Every structure is written in C-alpha cells, then in structure tokens.
Structure 1
C-alpha cells in the first residue's frame, strides 16, 4: 500500500506562504527584538515559539486543501467454475478420472500462490460456491454461470476465468454470446466425450398444453440418430399407458435429424399423459433420450371473453394475444356501440377498456357476469367510479402520471410465480389518471403504485366481489409496453401472459356457485419445483373466510399417500407441498364450516426432467471458440497442471493499484490546533516563569 499527499491552495496563490512566514517572523521580531530581561537562549526560544504559532495561524486563514492519495494493490481474481451436471459423469470417457480433475482444479490455488486470488464455484442451473462433490445437476446453464461470475465480481480485477465443462447446455442462452461480455481471458477445460456413438433419440416435442374435447390436435416430434444409417426407428405414442399410435421412420444417414407431425385425438376430459418412445437399437450410447413425456389437458369448452373498448389502442391487441396464449380462452373484441348486439350473456367475462358511457354499459351487462375494468389516460373518472366499487378515484387535477407496478406480498386470490413478480416490478410505467386512489369494500390489492422511485399506498390493480360478480380493476393503460419490454429483456412474454391468464381464470371461476375450491397453481410441475396449491372457502354470505383448518390428502399413482394442512394466507389458504417425486397425483381437500362439510378434488403431475441425457457428444468446438475469442486457451483434463504457468505468463493478468483520493482542510485537523496551543502555552509558561506576565 502506498500513501502520498499534496497541498493545494485553491484560488489563493502559493506565494502567500512566504507572506505567512514573513508575518510570523515580523510578529516574533517585534516582540523579542530587544533582550530586556531575557537571556539570548530564552529569547531565541520564545521567538521561535511565537514565529511558528503565528505562521500556522496565518496558514490556516488561507484555507489550503490537503490531498491524500492511498494506493491499495488488488490481486488478480482467478474464477474457477466446474460444470456439476449429470451429463459430465454419464458420458465421461474411461480415460478421465473426474475425482482427479476436481483435485487438480483444487490445486490451482496453491500453484498460483499468494499473488493471485482464486475463487472456486460449481454450477448446474445456478452458480454455487465450492468445487463439486458429485455430478448430479439435472440442468445446465453455462451462459447463466458466466453472467453471474461477471456480475458478481463487477468492477473488480478479474484476471481469468477457468471454465470446466462439456459444452452441453439445456438452459439459458448461447454461452458464446455471454462470453463476449467478459473482458478477461477464459481458459476452458474440455470435459465429456467428443466421440460420436451410436444413439437414437428424441430431441423435442412441440405441442399445445390444452386441447378441446372431441377434437384432433397435432404434435410435432423431433427425432435424430447418430451412426444409425439403414436403421428403422419405431416410434410409439401411449396415452395414460395405453398405445394409441405408432410410426416407422427410416434413418438415411449417420447424422440424422427429422421432425414428424402426429395427429392425436382428445376423446376424454381431464389431464392426460402422452409418452413418446423409440424402440432401443443395438449398442446404443443412452436409452434415457429415447423417451419423452408430455401432459395435455383436455377441456370440454373454452371460456369466452368479450373485450369492449371506445377506440383503437395497442393494449387491445396485447390483451387479446395474452388471453389467447391460454387455449382455454376465446376473445372477441367489440366497440362500445356494438355492445348490446354482442349479447354479454354468452360470455364468461367482459373486459371494459376505458369505457366512458357507463349507462350504456350497465344496460348491456348481464347480472352476475364477471368484469375487468381498465382505466387510463382517456378514462372518464365518474364512469370509472360507477363501473366498479372496488377502487375509488378522487381527481385532484385533470392530468395523467406514470406509475410503476409494486407487487404486494399479502395478495391471496391467486398465486403468481416469483419470476413473474420480479419481472413485473421491472416493467415500464403504466399511464394512470392523476389523483387519489383508495381500495374500498372487499378489494384485495395485487399491485400498488410506485411513482418514480417512491412506493405509495395507492392501489394499481385490485380484485374482489362487486354487486354479485367477480371484478378486477386496473387503473392504468400501457400493457403493450410490458409486452415489448419483457420480450426485449427476457426473450419471452411469459410474465404478462401469466398475469393475464391468472386474472381471467380467477374472474371466470364463478366462485359464487362453489363455496369451497382447492386448486393447484398449475397442472404440471417440473421435477425439483415446489408444488403449490391454493384453497378458498366462502361462508353463507359468500364472503371469504379461513377460520377452519383445511387438510389435503395427496396420492400418487403407486398409492402412496401424503398428508398436509393448508396455511392461512390473507383471507384464503395456501400450501407448499415441497419437492415431490415425478409422477401423477390426485388430491382431495376437506374442511368443515359450522355443520357443513366441504370437499374439493383435482389432479396434478410432476414431470421428470431428463435433459442431461439428451445429448451424449461433448461440444468442445464451443469451448475452443470461447477461449480463442477471449484470449484464453482450451485445455484437456490431463493438461490442468499447465494452467498456473499459462496464467502467470499472461501479461494481461496482473495486480492493479486502486487509487483512493481524500481531500481535507487543515482546520479540520485537531493535531494542528494542538501544536498551536502547545506553542503558545510553552511561550506563556516561560514568560510567566521570568515574571514578564
């Protein structure tokens, strides 16, 4: 560590220092120019004390600035990240000892010595500290690991990244693109086996998660084969364990890829499991990638949604697209003038988008029909307050303002995923009318308004029962901005689609006819994902209550039972059943309110993830490109011992000095005043002793 300091005089010339010295000398000479009663030795001492004290005081009056500079050395960081995915171990060549690889990576810190700061990590879906003890991760996100390293050590001296992986990933974006954002060299260790082995496999199944009862629906199956020229693939499809379709596919080359379109029939309502299988071939490298399972929910009818608007707006298309992303819903858009002819009795939900003529709307609405009221810059405040009784708006001036969505943790009408809530909190602002907003009645607040960086208590989106119908109210327009921003930032529309889908599902559930409901957050959960369920209980006045306990019995296809009890969440119930084994489950929830007993049942599935077995050939070409473009190098597992020398010889990996500048005024330094006081006190004491005071 190095420390330097300098004095600057601001707008005053440094030549004034000479004047301060002259003032001190002149003052001391005038006081002690004659010996009087002092001997020469004492007179010189008193002169020196007075000279120094006056000079220091004069210098303080000039208000100089003292600049101190501290140079702190920062050792180069060497970040080691080892792929912990199951494919590393499953397709490891016999010549490579993975335990030895981990040990060699652990020796890098010792080999580099104290001049380098080595940090060790492992990754599958997420980055974790420390080297891997085993290779069991079911998903691999190489780009995500690089992104977390780059972000986690931003503005630090990253000298090099050592990435040990097979180059195979099934989550996230292309690692080569993410590597371009990293300014340091990336040294890659090529794990896995690059040998092409005989293998038949299913790479992907493209399908819709819902199908209409008694209708045909298409499924696209992508298949492939390595070293299988001349083979005939036998592809079979089973529905709930019963074969329903088979197809033979001729493999005409050793690097075969083909997408096959299959037509299936939805002949029974409910959630159905479809299994696609390829018959094993002789000497196959892996059989786990021969099977793929999907789940399709067959529904007997679509929920119909009527979208009513005054005039064209980009939100209309955005809402239509987001609602129809769920095939359970069908949307029709009409202008307000055509509302009567639309016959609202034929619809499960009516969305009123910035409607200004409430009287015409009221006449056309059928009693009990659920509504979703959306306001914005073109909304009439009076009509907005008359259309619903959940969110009251008091206009303070005729103006609009931008408001961000602030998710509320206490909302319990339905459950949005954590990723959706995080994304919505980052979305651009909506446009709302300027004024005071208050939730009234039984309104449950999903989002509050954040104006600029200030969170407010003004509701932005609320839900509740209003005049015998389920109602939602959104106080701002601009969902089209969310649509574009989410795709630009995350590459999907999943958050907006989940919000709109859950809103429509809640509004069309018609809870007034069903006093007890228990339902899963979704029908299909991935293995390793927490299974979430919700429950709602209504008393005789059709008001939500969670006074009694609610128990849940969950049974898998093998007959094993799991028992749970719901937790109270707001006015309803919620249950986190945790991480369940893959399989199909049925559940029954039960409670008692007074003398009445209520039960509700349903089904859900936990889908096994076999992503790590889909590809057997390591992609070292990807690792070579990453290393070359970043100034690093691709090494094989038996070359890990060379890493320390390569890093030491890299002139770009070096210790840097961080400069920390600090400015202060001498008047703030207590020791300066102590010196002045000491000088004047010594002078006073000597004069007092000689009887001159």
Structure 2
C-alpha cells in the first residue's frame, strides 16, 4: 500500500482534519493478549480506559490476579485453559475488578491466537457491558422506529442518492425501497418544484441547519389523477467527529389536511359569495333586474355560462298546471358568460319565449322541483340540454363538460330554473356546487317572486276599474264571518269604503277594512285598485305592517288620495291575530263574560302620507271572541262627538254570542242615520 492510500494527518495549513469515529470508538473496545501462563503481553489504550491500569502497570502481570475476584478465579482459570486447549471462543458477560476497587460488568469475547512461530496466546476483547447494552437497545429501537414509523424516512449520501428507505416512504411515494437505493433524489420526487427541494437539501448539507415542515404538493404514481400533499423535513447527519455522512429526510403525508384546507377555503369563498348575493340580488322589485343580478353573482365562481329562465305561467302569476309529458313554456330572462363563447349562441336570448319538451333536463328540473346534475356531459346529455340540434353542436364546440340546473322555488311554487354550464373550469359540478347553487337560487327566487307579484299588483292597480265587493265573505277555518256594505244614504254615489276576507296559506285569514276619503267614481276606482293590491300582497304572506307599507307606496301615486286601512291576519292554529292600523277607526272586541272594548292599537298615519312606518300588534283570541271592523261612516255624525258614538257602538256588542247576521243588522240600523253622507263597510268575525 502506498503512502497516498492513507489519510494525511494534517492538511496543508497544518490543521488537524476531523477525526473519523466509528462504532468501536464509541464503545471503547479494549484488546488484551495473554501468554499461556496468563501474563499480559499486549495492552491497548482502550484497556487502560476500561480497567484503569496503565500499560506499565499491566504488562507482564497475571491478568487473573489483576482483574478477577478470588471467588471467580477457579472458573476463569478453567475457561482460560479450555480456550487455549480447544481453540473454541467464548463470549459472555463477566464481572471484573477495576483499579479503583469497584466491580464492573464487562462483555468479553475470548479466543486463541497463533503466531508465525506456532506460539499460542489468548486474545480478550472487552467492552463495558452497560454501554454495549445501551447501544444495542438504541440500535434496535432505531430499527423498529424506522421500519414501523408511519412517517416516511430516508437516508441520503452527500450526493443526494438514497442509502436507506423505510416502508412508510414506499407507501407514500409508491416506489419500492429497492428501487430507491442508488437513485438520485430528483428521480423519485413527484413534485413540480423538485429543484426547490433539492436546493433546500443542499443548503442543509452545507449549513447543518435543519429545514422543518416544508409543504409540497404533487401527484404520486399510485394516484396520478389527484393532488397529494407532504410535509418534508431535512437534517444533516454527522458522526461524533463532525464528519458529514449525508442527510436524513422525513416525509409526512398531509393530504387530508391539505384537502381539508382546500375545502375550508372553498367554504369561505362560498360563504362570501352567499353574503355577496344577499346584498346584490333583489335590489329592485323588477324580475329582469333580479334575474340579471343572479346570473352576475354565479359567474364565474360557480359556472362559466349562466342562464335564468322563468316559466311563462309564473310571470303571469298563474298557478302552474300539473306536470305531464307536454312541453313547458319558458321566458328567457338573463344570460351571462364568464368569457366569450359560442355557448351563448346556443342559449335563448333574454326576452325570448321557448318551449322545452318533457325529455329536456330543464323541464325535468322545474317539474320535479329538484336539481338536475350531470357531472360529466356526453353527447346524449347535450341533446337533452340544448333546444335543438344546432344548439347541441354549439355547446359541444364550446366544450360544455358539466351541467347543473337548479329550480327557482318561492313559497312552494316553482318559478323557473337557474341553468349552469362549465366550459373552461376543469372541475365537474359536485354536491357542494348543488348546495351553493340551491342557496343562491332560493334567495333569488324569493326576490323574483316578490318582484313578479309587485309588478302584477302595480299593473293591475293601473288598469282595473272599481272592484265589486263580495256579497258574503267565504267560510274560513276557525272563523265565523258576516259583512255588510252600505252606500251613503244621502247620495247615490258609491264611495271608497271596502272590506275583504283573504284566504292565506296554512289556514290563516286576512281581514281588511279600508276607506278612501271622498266619493264618486274616482274614489271607487282607487278603492278597487287598493283592494286588488291588498289581495296580491296578502298572497305574499307578508306581515300586516309590511302590507300597509306597500299599500302606502301605491297610494302615494294615486292622485294624492288619503286612505285609512285596518289589516288583520288570524291564525286558527295559534289563535293569534296580528293587526296593523293606518289611521283607521279602532276595532272593537267583545269577549264572553267581559265588557266590550275598543282595541288600543297604534293609530298610524293614513296611507298616502308616505315615508311613515306601521306597527303590527299581536293579540290572543279565545273561542267565541267577537272582532268588529268598520269604517268611520258607521259611527261619525255631524251632531255627536266621536267618543260618544264609539261608546254607543260598544253597547250593541253586549251579547257576543248573538248571531253575526243579527249583529251586523243591529249595528247598521242602530247607528246609521238616513241623512248620513258616507258609505259603510262592516266586517264581523267570531272565533270558533
């Protein structure tokens, strides 16, 4: 061996290089050689460290006398003789006497030696038993941890080639352990930013500073269609002498956390979208504007192409007929695309009326009242989405690959559909998209429903003539009703007083009495308009104060008319009556066994003043309670104070169980005067 084969003891600068330290150095293994008589003829520095004797103190001495306790002497001599005679090695733990007098347990390996002259010697190799056991335990623990750890672990050389890989890393990256060994780091990483990872690892090798929890996303060979995420940590490995052996890498699969974070971010964006929709959709009482706002909010977060189509019967405020196999007539209201696309040419232009057969998906959506989801659109699906073959070809060219239709439902009625398509967005619609689209559609449907009814009421109010009052109010759940209308006695002109009984959902009933100040055809026409509007708003199931608020807005536009109105809603299931007053006479209430009284309600301002808020008062009604609603023509006269007349009214209600028709006649003939110049509307209700 040449001199170049050995490492230099010093570099050119004269500095000592880092000393290589191996496992034997860590264990401080000592070697001792004995001749056949048991004298020590060879003594290593490690032996001095282990037994406490210097070479001068040990060489030439009998080992048994130096190290062995008297009680173990015979056993040691027998063992020594056996090793020299048979040549068989012996290994085991044995207590020895240290120079300081203490007893220490040593792990021995004893064997026979022969030199070139044929002389026999005994070689003893010893190490501290406790230290050896600790090292063995550490090694076993390390092996178990590496092999059984759920964390992927790898050891890499300074050239960033694999030296060792544990089973967990096999499972994480999908590459067998044997296929890692000797390969370069970049050959196995499924990351697009592999250069960044490699640079970071070289920095760790250079500086010795570990890098912890480095987040990386990629697609392993075992699942090339989905993103996975890993947390990587890098550590430099050194021997006790400071020599760099390589690097250790730990890999933790955090795919679930990654996906949860993505879902959380997605949920935050969806909540933000819903919150945005609450302020941007339904800003006006116009169907077209509301539909346009819905299409705007859904693009491009939810879909690339959005259409809003309303059933023509819903726009006309007609109840939809029962589903059959015939076509449905849709009015295209809004259309929006996130980018230029020929898919717009395949859709019905806003304002167009189109009939879609029963096999079309949008028809299926409105008839079932349920979302229709096609995650992956095929040619057959396109024919069920488009109106005709030409539109089918355009949708195919546009790259429509996923489709979702959600019904627009308000107050249990299907008004139309929100139609969603994806072209550039590579992800198909999923169940979360269905939930989001349904939430947006529900919010928009309420606004569209309010808008269509508002428009219907407004158009009706501008075109209808005086509405005829019913001869007898209908029978309603939980109520017995009677009514009267009597024109002014002193004039043949009809006035503007009216009453109404309006059936509502859930067996509720709206009771209305109103008075348009003045008389003649204009007052009657105004009354007809307001009565029609009241019926329409009542159908929206609004609170009494909200109905009056809407009526107030309409009245402000009716040639400065001043109108008083009392609007009440009775719920037979809760036995509660909610009442709001717009400057009208207070209703009277007669309970069995109690004195009749006028209800103490906030008077409110008359309709037509404008800008005034109204209040709803809730009261409980028991069985047999009698509620009397009337216009001022019943009690006002030019000769008597109004308070006196109201007291007279109450005297006629002293028997709440009197038949209602008799009560109406009694009030009219008992309070009315032949010369009265005002008409009267009277509505009496008794709870059953």
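What follows draws every value from the coordinates through simple rules; no lab data is involved. If you're wondering where the values come from, they're calculated on a predicted model, not measured in any experiment. Cβ atoms are built from the backbone, for glycine too; each structure is taken alone.
One of 1, 2 was used to compute mean count of other Cβ atoms within 10 Å over residues 583-590, and the result was 21.5. Which label is that?
Numbers: 1: 18.1; 2: 21.5.
Computed on structure 2.
If mean count of other Cβ atoms within 10 Å over residues 399-406 is calculated from each of 1, 2, which structure is the one that comes out at 23.5? Intermediate values should be presented prior to the final figure.
Numbers: 1: 18.5; 2: 23.5.
Structure 2 accounts for this read-out.
One of 1, 2 was used to calculate FRET efficiency 1/(1 + (r/R0)^6) of positions 223 and 295 (r between Cβ atoms, R0 = 41 Å, to 0.05), giving 1.00; which? Don't jump to the answer; show the numbers that get you there.
Numbers: 1: 1.00; 2: 0.65.
Considering all the candidates, the number was obtained from 1.
Using the calculated result 13, 31, 28, 15, 8, 3, 0 for P(r) over Cα pairs in 20 Å bins from 0, in percent, pick out the matching structure from 1, 2.
Values: 1: 13, 31, 28, 15, 8, 3, 0; 2: 13, 24, 20, 13, 13, 10, 6, 1.
Value 13, 31, 28, 15, 8, 3, 0 for P(r) over Cα pairs in 20 Å bins from 0, in percent corresponds to 1 out of 1, 2.
Tell me which structure, out of 1, 2, gives 26.1 once mean count of other Cβ atoms within 10 Å over residues 159-166 is calculated. Don't skip to the end; give the middle numbers.
Working: 1: 26.1; 2: 18.0.
The read-out comes from structure 1.
Match the computed value -7500 of helix-only ellipticity at 222 nm (-39500 (n - 2.57) for each DSSP H run of 4 or more, over all residues; to 500) to one of the structures 1, 2, and report its label.
The read-out was computed on structure 1.
So relative contact order in percent (Cα under 8 Å, 6 or more apart), computed for just one structure, reads 7; which one of 1, 2 is that?
Answer for the origin of the read-out: 2.
With FRET efficiency 1/(1 + (r/R0)^6) of positions 431 and 607 (r between Cβ atoms, R0 = 41 Å, to 0.05) coming out at 0.25, pick the structure among 1, 2 it was computed from.
Values: 1: 0.55; 2: 0.25.
Matching structure: 2.
Going by Kirkwood radius over Cα pairs in Å, for residues 55-110 alone, which of structures 1, 2 comes out largest? If you can, show how the numbers build up before the last one.
Details: 1: 17.2; 2: 12.2.
Across 1, 2, Kirkwood radius over Cα pairs in Å, for residues 55-110 alone peaks for 1.
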